[in-house]
Structure I
Amino acid sequence: MSLTELGIWAVCAVLIIQNGLVVGFLRWRSASDWRLLLGAPPDIRSVVMASVIALPVVLAGNLVVGVIAALAGKTHNQIALLPLEAGDTAGQVAFLLVAAVIVPCAEEILFRGYVYGRLEGLVRPTIVVVLSAALFAGAHTWSASTGSITLVLQTFAMGLVLGWVRQHSKSIIPSMIAHAGNNAFALTLVLSCVNHPELGCART
């Protein structure tokens, strides 16, 4: 059964359960040591600065990769697979909250928290950033049925930026904020297209 057949509320439920299980498992694996998952207690100034720097860089990276992919005819269809319908305000808001809050937080706990924390000290910091970004990108391979290489490249570039932020801030809070901001921005554009087809920006 495809995502479009499930309906947006079912998709939201699946994402909540899936990400909840991931975070619960990681908390169990880390013996309830949240510092292993979240990093050091964040300094407010560093969190703000890292977030301010990271979000525009992530957005710019996604834009550059997306434009190059479009010119090469390699756009992905991740968004087109979602059962988003014009006028379904409640469903759209629910999906926006799940995809822009719950999913980014869970993914950051996994990749910039648990994975980064396990690799840290075993290899050089640069390698930790690259490996965590590669795993992050690999996890998105099946999120699109066409053009998945573009999605992988976008998430890999994003993972490098978020890993760098994690390395310099010693916390995953800034990467959570940047990740959530990226998803919120992208989905806001998508929902604008869904609700206003006259704009001519069809989902692909």
Structure II
Amino acid sequence: MSYVPYVRKAIIFDFDGTIADTTRHIYRIANSVAPQLGLDPASEQTFRECRDMDSLSAMKHLNISPLKIPSLIKRVKSELKKEIGEIPLIIGMKDCLTFLADQGFTLGIVTSNSVDIVEDFLRKHQLDHFFKFVHSASGLFGKDKILKNVIKKYELIKEDTYYVGDECRDVKAANKCMLKMIAVAWGFHSSRILKEQNPAFIAERPEQINEFVLI
């Protein structure tokens, strides 16, 4: 996407579990491809238990070898792209984004998902006009590097930039970059474990994002 000059404050969103309600789709797809990768499918109970664990602990709990994570992610992304039209938007998110755009915030996305999947989803839900950029962080643990690049490229001011995400690794990435982190409780990780990572704020509903950034 084209260069965008700094406009007052900026809010960078994660995608999966934050904007798009992909959690159950990812769980089902991961279970369906697991046997092909020599992995055991996980029960819903086991998957739910992962909400209270950080990403590394969750992988261990699911008995997924670190060596197989890249292959699993690649397969899940491939299948998720086929189902993009079936994935719902988080309830209340469109109103949230509309409000933030009307307030003059620069909005962007930094995700570990593929840019083409995200942009396809945004177009299908008529949200693409809200976002100035979409960037992808490959793997599970590279978001801080992409966030730093985005801040530099778009000349964002750290003190006036928020990151919004649903996982512990999102909070850690934002904190490394000294961004104001808004953790959301409707995605993968529970509010309890998100709180342990010291985000600036935990939103239980999308409209609470609006309330916090206007304080």
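No value in this document is a laboratory result; all are computed from the given coordinates. These numbers were taken from a predicted model, which means no experiment stands behind them. Cβ atoms are built from the backbone, for glycine too; each structure is taken alone.
Give the label, chosen from I, II, of the structure having the highest value of distance in nm of label points 7 Å out along Cα→Cβ at positions 37 and 109. If we compare distance in nm of label points 7 Å out along Cα→Cβ at positions 37 and 109 over I, II, the biggest value is for II.
Once distance in nm of label points 7 Å out along Cα→Cβ at positions 13 and 29 is computed for every structure in I, II, the highest value turns out to be that of I. Calculating distance in nm of label points 7 Å out along Cα→Cβ at positions 69 and 117 for structures I, II picks out I as the one with the greatest value. Ranked by distance in nm of label points 7 Å out along Cα→Cβ at positions 101 and 133, structures I, II are led by I, which has the greatest value. Taking relative contact order in percent (Cα under 8 Å, 6 or more apart) as the criterion, the top-ranked structure out of I, II is I, with the highest value. A value of -12000 for helix-only ellipticity at 222 nm (-39500 (n - 2.57) for each DSSP H run of 4 or more, over all residues; to 500), calculated from one of I, II, originates in structure II.
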